[in-house]
Each structure stands twice: as C-alpha cells, then as structure tokens.
1. Once mean count of other Cβ atoms within 10 Å over residues 145-152 is calculated for every structure in 1, 2, which label goes with the largest value?
2. From 1, 2, which structure was distance in nm of label points 7 Å out along Cα→Cβ at positions 81 and 193 = 2.2 calculated on?
3. Upon calculation of mean count of other Cβ atoms within 10 Å over residues 17-24 from the atomic coordinates, which of the structures 1, 2 produces 25.5?
4. On mean count of other Cβ atoms within 10 Å over residues 57-64, which of the structures labelled 1, 2 is highest?
5. Comparing 1, 2, where is Rg/Rh (Cα atoms, Kirkwood Rh) highest?
6. Assuming 14.1 is mean count of other Cβ atoms within 10 Å over residues 89-96 as calculated from a single structure, say which of 1, 2 it is.
7. When relative contact order in percent (Cα under 8 Å, 6 or more apart) is calculated for each of the structures 1, 2, which structure yields the highest value?
8. Computing helix-only ellipticity at 222 nm (-39500 (n - 2.57) for each DSSP H run of 4 or more, over all residues; to 500) gives -22000 for which of 1, 2?
Structure 1
Amino acid sequence: MEMSNMPLGGHWVLVIIMIILATWVIYRYLAPQNAKEWRNAGLIQGFIIALYAEMYGFPLTIYLLTGFFGLEIPWLHMRGHLWSTLLGLGDVGAMIEMIIGLGLVILGLLLLARGWSQVYKAQKENRLVTDGLYTYVRHPQYTGIFLILFGQLVHWPTILTLLLFPVIVVAYIYLARQEESAMRKAFGQKYVEYMKRTRMFFPEIKNWKLLFKKG
C-alpha cells in the first residue's frame, strides 16, 4: 500500500512510542529542578501529547474543520497536512511543509542538546557559561524549544498545539527573566555586561550560522 493511501489515525501504539521518546528528550535535556521548570516541562509534554494523539491517533482538528466548519480536508495521512490543504498546494506543498517543519525540529534539538551539555559542564565547574552557544544568545536551550515547537506547527498544526504554543513561549520568557535576575545576583556586573552583548533568544542574523557550527 502506498503511503498516500494509508488512513489517518488509529495508530495508538505509535502514539505511545512517540510520546515516550519525546518525553525522554524533554526531561533529559531540560532537567527541571524547581516547580516553575516542572510546570513548563509539563506544558511541553501536553503539547507533545496533543500533537501525536492527533497525528497518529484521532484527527480531532481535521474532524472539526471538515465537520463543523465545512472545510474539505482529506482524511488521509499524507494528505492531511492543513497548511498545504488550506493553501491549495497539494502533495508538493505537503512535502515542502514537512521538510521545513522537520528541519526546524532538528535544529532545535541540536540547540537543546548542546546547550544542556554546556550548562552541565559549567555547573560542575561552578562558573558562568558565556562561550559556545552562549556567545550569541543567553538562552539557547529555550531557543531550541521554540524552534522544535514551531517546526511541529509548520509540519502538523492542530487546534490544541496552536493554543498551547503561545502559552509555552510566554512561560519560558517569564522563566528566562527570573533566571537572569538570579544570575545578576550571583555574578553581579559580570553578568550585566554579558547581557549587554548578547541577545535573549535569537542572535543577530549574521550569527545564525555560527550558532549551529560544530565545537
């Protein structure tokens, strides 16, 4: 059977596998330590559950859009991509959408893993980390989270994930500001100077390539 003829939904074993894998990544590389970090990780886990439950389980968003709003969205896995359907781009659009979305997810995972590695080493040495990824942004792990979630919205948007995404972004902006307040108290003027020369989440355009360089 060709992939384009496979029915959407009902693959609950795959749903469980994907949720378990994504959950491992979340708690492995975010390593929440206090109530606010656990809350934010829980929001991301909610996003993941909502995403994969619809992607491989029950297509609630497609059901609502086709039934309630009367939009014609095919109930097929490879043809169920909302953006390409709504924009009339067909299978080619769905493939482009998938490539862009998954590309953003991969870049986000790289930032998340590398950022965690740098923080872990810095904590062991009890020092302020300002090299590597942190040369260009102050919170590369959170940048990675935003890229991962946005990539999933490009690849496979759902009503629930679209609603959760801005909530997660606001929650991590708030958490980042609290962390920076704590860092100013711990490192004083050194951290203030560091803040002046680096951006919070997204580097200057000229530094994007450097952000993803090896090393």
Structure 2
Amino acid sequence: MTHKIAVVGGTGPQGRGLAYRLAQAGNAITIGSRDAARASEKAEEIAAKIGGPATVIGATNADAVATSDIVLLAVPWEGHAELVTSLRDELRGKTIISCVNPLGFDAAGPYGLTLSESAAEEAQRLVPEAVVVGSFHHVAALSLWKNEGLLSHEDILVCGDDAQAKALVMELAAAVTGKEGIDAGALRLARQLEPLTAVLININKKYKTRAGVAITGIGGHA
C-alpha cells in the first residue's frame, strides 16, 4: 500500500534522505518548508535522483501537511514546539512520525538533552488529536541518500501508543531496510531512542563510519 506523506523538514539532510527512500518505494511525497520555492527545488532534486516514475512535490509546511495523511517531522529540536504549534490545525487527525532528536553539542561532542518528555511526546501533547509515532531516529542521512540499495544491515525501531499507527510505520520502514521495523514499545520509549543518536554520532566520528542499529534474535532481522 502506498501513502500520501508530508516530510516537514524535507529540505534538510535527514528529511531529504527519508523522502527519497519513501518516494522510491512508491509513496506520494510532499516536501514541506517555510519557503515553498526551496521545497520545490528539493523535490526536483529527489525526483531526479530516483530517475523513474515518482511523485515528489514541494509546498509550504501548512499545505504539505494539509494534503497528506501521514506527516514525517524531520526538523531540528530547536524551534520544534513552535513549529508543531503553528501547524496544529493541519496536524489534527494525522499520523505523525517523529524522528526529531533533542541533542546538545559542546567541546566533548553531541549528547542527549535531559528533558521531562521526548520530542515525540511533546508533539503528542501539543496535538492530542493526532497520533504520534517515534521512528527513523538512527539512520544516517548520508546512508539514506548515498548508499545504493536497501540498508538491510540496519533495523528501524518504532515506538508508539497506537497499535495501528505503529504497524503502519513498521511497514514504511521496509522502504529503508527492506524489512519490517522493530516494535520498540510505548511512545515514552522515545526518551531513550532519541538521545541514542548522540552515541551513534560519536561512534561515527571515532571510527569514520556511518553506524546504525541492528537487533539480533528476531526472525527476519539481523
């Protein structure tokens, strides 16, 4: 089954990479940005990379969300609450996928911020009429964009409180890895999943690689 997906933050590296993978799998993608012209430029870049039939267009954030059934939030933590609040009317009734990582940076490198709630939980609190699922936090933007073929050596972890929405996102994960995502539990587990990204960034820097997450002991997975 294919879906109409808005990628808010689709002009950034992570959003661009996820939009590319989801469009390549046949989904209709709308890149959202504050600047509709910039969103359209990025949409054209993604469509050109796919090189075949694909539906990728650009629009303002509000228009992208309003015309889609699923909304992927791939935006920086700074300004997250303000952005979600500004889109509250358009987000009502949607399935929201949050891959937002609240990270801090200092001389010692990135680290997870100590917060009372995760970015995914914040989005759910701000738009209670939507259903929020946390996922796609740990796939490197460069891997999404530059690697040829599916990232079958990695797993996509999915957390949420709505079983149907979580199953939907686990299905979408196959666009990236070629296999269903891993059910990682309730939405509150995003508090652990989001800061884990800082660990992977540090590993990448140390070993000059693009590390991912792989779960062992589950049939059909690494």
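1. Structure 1 gives the largest value of mean count of other Cβ atoms within 10 Å over residues 145-152 among 1, 2.
2. The correct label is 2.
3. For mean count of other Cβ atoms within 10 Å over residues 17-24, the value 25.5 is produced by structure 2.
4. If we compare mean count of other Cβ atoms within 10 Å over residues 57-64 over 1, 2, the biggest value is for 2.
5. Across 1, 2, Rg/Rh (Cα atoms, Kirkwood Rh) peaks for 1.
6. 1
7. With respect to relative contact order in percent (Cα under 8 Å, 6 or more apart), the highest-scoring structure among 1, 2 is 1.
8. This value belongs to structure 1.
Read the figures in this text as sums done on the coordinates, not as results from a lab. From a predicted model like this one, the values you see are computed outputs, not experimental measurements. Cβ atoms are built from the backbone, for glycine too; each structure is taken alone.
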